[in-house]
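**Student:** Structures incoming, each one as structure tokens.
Laboratory data are not the source of any read-out in this text; all were calculated from the coordinates shown. Bear in mind the structure is a predicted one, so any value in this text is a computation, not a measurement. Cβ atoms are built from the backbone, for glycine too; each structure is taken alone.
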Structure 1
Amino acid sequence: MNKSEQIILMQQGKVSTALWKLGVPTMLGMMISAFYHVVDGFFVSHLGSNPMAGVSVSFPLVLLLMGIGMTFGAGAASYVSRLLGAHQMEKANRVASTALYSGMGVSLLFMLGVFLFLEPILVFLGASENTLPYAQDFTKVFMLCAVLNTFNLIVDQLAAAEGITKIPMLAMVLGSVLNILLNPLLIYEVGLGVRGSAWASVISVVATSLFFLCFIRRRQGVLRYTLVYFQPTREIFAEILHIGIPMFVSQFLQSATFAIINVVAARYGDQVVAAAGAVNRILPLGFFVVFGFLRGYGPFAGYNYGARQYDRLQEATRTALCWTTCFCVFIAVLMLLIPKTIMEPFSTGDGVVLRVGADMLWANGISFFVFGFEMVYMMLFLSIGDGKAGGILSISLQGFFCIPLLLVLPHYWGLAGLIWAYPIAHFLNAGLTLLLKCRVLNYNEGQDVAASFGWGREGK
């Protein structure tokens, strides 16, 4: 699909067809990416519960690194899609280039900070005497690709913002397949253990970066990423961070959530930490499919909001709700019916890991009934530039509900409190989403639709 076709598709194409063409490629790409995390966890789990727990301890740092990419990538993508809808090409290039180079600079500082204070950071995140060496081995290697990882995330989201979804899909497929192939080779055949898993990730990130560089140099999209367009002005940063800061806070809180889960789980033994780590790799198989589809919906929503085509925006929102809900119900039923079967490959015969992991999967399966509803409206608010409502929903799940519940429930319910904190948080967050939907998007007959979006905020 060439660039003119992409714009025409978002502007004039049948809504369901446009969402399908924009969302399915990213959905497939992210599903494959999630699958590689599952495979990664599978191979690490067969090294034993301590290596698995060690890698799980380092996971919040991986999420924080992703948060940097999301801050600049998602923040810029929302603004860029609206600028393209308003036919402001020059400004879109300035925003894209500024976001890319700024994000890479911040990730470099993050990497240096992690290397300088690695051991105290990992101990703070829940590493025990038994798991600390594995956590250090994994993190030291993985952080080598910090800057390139951020580069990939930002270019990936900006490409999606202009309606290019096949390129990010192919990039994710390339990186994921390479990682899956390299994991058993480096972990077992070469004998690198958890470092082998980290090196597999580094090599796959480098390969993905080379793929995106080819995409940029061949000018396959409408955006240009050059230093000429790098203009870190107050106006550009304000627009990027308007959406980007809530996304970073969301990612930071998610990282904090996993850290707290590890710390609380450590009270019950390293086996429980290993079980939680395995579950946190399995769940993204469902989450990433929804995220992937909404990555196609988001640019469509932002473009049509910028172009003031509010009827198409409403229709797209209803369609996205229908499709994501159907998928989430399917995942929920699957996790409720066969949690032990899903968890068994990661237990390596350990009864505690199997039992606790299956209980966690069953509980989280219930939360999938409302997950699609939560994500559609969060993406909608962010796409139309409503930083207030979008920001609230991007941080509410972890910040308002999950973290407080994780700190309180285990004191009263023990391990059950740890297992049920996240599902309860999802239902509370769904209630908040419903309240914001009713407040922000009132589709009552006869109401001015333009005014219903963003409390009267005009599209830019």
Structure 2
Amino acid sequence: MDTSRPASSVSFSEALRFWLRLGFISFGGPAGQIAIMHRELVEQRHWISEKRFLHALNYCMLLPGPEAQQLATYIGWLMHRTWGGIVAGTLFVLPSLFILIALSWAYVAFGNVPWVAGLFYGIKPAVAAIVLQAVQRIGSKTLKTPTHAPVLWAIALLSFVAIAFLKIPFPWVVLGAALTGWIGSRVAPAQFASGGGHGAGLASSHPALIGDDTPTPPHARFNKKRLAQVLAAGALLWLLPMAALLAWQDWDVSPANTLAQMGWFFTKAALLTFGGAYAVLPYVYQGAVEHFHWLTGPQMIDGLALGETTPGPLIMVVAFVGFLGGWTKQVLGPDSLFLGAALAAMVVTWFTFLPSFIFILAGGPLVESTHGKAHFTAPLVAITAAVVGVIASLALFFIAHIALPTLGNDQNHSNIDWMALALAATAAVALLRFKVGVIPVITASALAGLALRLGGLT
């Protein structure tokens, strides 16, 4: 296919093939995945223009849940109506779900084998470095220079302090940032003039299928009847599985009904956490590790490492959490550990991603009516700045747990793992200074960890 041609039309089958391919090549976490979509859809295929791409991205950044998957859903919906959005969003997730189920089984079956433990010892510091890279990449696109956008820098710094040290819930941080942007658009609009986001490169000179001046297609215009239909369908798709899980356990809502418990917890995670995968993870850690005890803290970091090395959205680490929780709690009994764990992974994935589809299909028409309106875009830019601070707090969280592996346990915290910190620093230099790809860095770090573990140096 000639991807350099101006896009006059794209068939549903052509789009389906692209979304399926994207599901297998979308490595690098949300920043990397959005960069891939930008390169493919804006620069090469010309399916959507730069401004329309960033406008959609800013809305997805506002929403709770995985922004990269939501962006794919949004563009698929804009191009091919409801089924286009459903196909794009589903294929973005489905390959990684099956891959993570297989890897999670390998982890619980062979995770204590010395060479496997060595690989994970090296991968964990690389993951911390990848999170630092996300701070740098998103921050460089959003914050500009302190002299040109001091307000955005202040928002990012205050968000970091609020999350890392004051333990303020992230929804309040987002609300504060949005309010600051709304007020700022009236007081100092120049501070919020830039589109916040991950887009790379300059606007394409080629005409796009969905260009800056392309009229909103009929299906993307706001309609009260359609909004009611989307909300009703979304409510039904949530209620029926939840009712089935409760009925399965004779409507038991106690901790014994692990699957229903998972469904409810990850529904809350999908609705109450903002800023994409990196912002969701602290909430998931708190619930899955500290409250429900579905897995341990080191296992959670191992899951993130697996998520970083597989295609699909990083928030698919929830499939790993669900798998280990289903395995640990034996949801289908001790004789069906794998089937129970796989079912738990699918339950968690369903309840995590369902709200994202509803947000896009219900809210997309409203977003399409706001092009170029500063009162709408300024809060989105401010929220993106706040997310930079949140991701920085997550980087601090991972570095602390790498340096002090016993953090959170009743053990002595005085022994710092200097070797792990050295691996993290090396990975960070490779990513930030020499622009080495994510997969080569993770591979090299894993091999280094293996050598250190087998050599008795850790």
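**Student:** To which of 1, 2 does the computed value -23500 (helix-only ellipticity at 222 nm (-39500 (n - 2.57) for each DSSP H run of 4 or more, over all residues; to 500)) belong?
**Tutor:** 2
**Student:** Using the calculated result 57, 31, 18 for Cα extents along the principal axes in Å, for residues 83-186 alone, pick out the matching structure from 1, 2.
**Tutor:** 1
**Student:** Of the structures 1, 2, report the one carrying the highest value of distance in nm of label points 7 Å out along Cα→Cβ at positions 51 and 267.
**Tutor:** If we compare distance in nm of label points 7 Å out along Cα→Cβ at positions 51 and 267 over 1, 2, the biggest value is for 2.
**Student:** Given 32 as the derived value for relative contact order in percent (Cα under 8 Å, 6 or more apart), which of the supplied structures 1, 2 does it correspond to?
**Tutor:** Considering all the candidates, the number was obtained from 2.
**Student:** Can you tell which of 1, 2 yields 0.65 when FRET efficiency 1/(1 + (r/R0)^6) of positions 291 and 427 (r between Cβ atoms, R0 = 35 Å, to 0.05) is derived from it?
**Tutor:** 2
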